[in-house]
Structure 1
Amino acid sequence: MDVRQVGFHNSKMVVRVEKRIHEIVNMLNKAKVERKPDLKAEKEAVYAAKKTQRKQQLKEKNAKRRCKGLKRKEK
């Protein structure tokens, strides 16, 4: 056997195609859309959103602590 040659155990199961159908492939290539997203910018945007959400949660948590502390002092 040569290098990169494919061997089959059962030669009856081998399917040979007489002619390729390029029409289907051409239609698929016309419809194909390649997108090159800016992954770094997307990652930074997600990180910034999480950071602002975390800051908001900390502000709310600290505000609740301050309110509880004020109520205790009044008693």
Structure 2
Amino acid sequence: MTNTKGKRRGTCYMFSRPFRKHGVVPLATYLRIYKQGDIVDIKGMDTVQKGMPHKCYYEKLEDSTVLPSVLLASL
């Protein structure tokens, strides 16, 4: 097998959720309101592929004014 070089290479365990948290994502995840200047932790979930951040940004702290709203929804 050749060496794959895709976007999600090496993220099998990085983006996975804990065992008892599998299934539907709670609405509170999407309805959380961030104020300008809040420090947020960027995390992706494998249950929601749309708007998933790149693996190099996983677990990084960032100011909420810099991030697009698509990424904030997936935190």
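No lab work stands behind these numbers, since they all come straight from the coordinates. Please read these numbers as outputs of a predicted model, since none were measured by experiment. Cβ atoms are built from the backbone, for glycine too; each structure is taken alone.
At a glance:
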| read-out | value |
| --- | --- |
| Mean projected area of the Cα convex hull in nm² from the coordinates reads 14.3; which among 1, 2 | 1 |
| For 5.4 (distance in nm of label points 7 Å out along Cα→Cβ at positions 11 and 43, calculated) the corresponding structure among 1, 2 | 1 |
| Which of 1, 2 yields 0.40 [FRET efficiency 1/(1 + (r/R0)^6) of positions 3 and 35 (r between Cβ atoms, R0 = 35 Å, to 0.05), calculated] | 1 |
| Structure from which -21500 was derived, helix-only ellipticity at 222 nm (-39500 (n - 2.57) for each DSSP H run of 4 or more, over all residues; to 500), options 1, 2 | 1 |
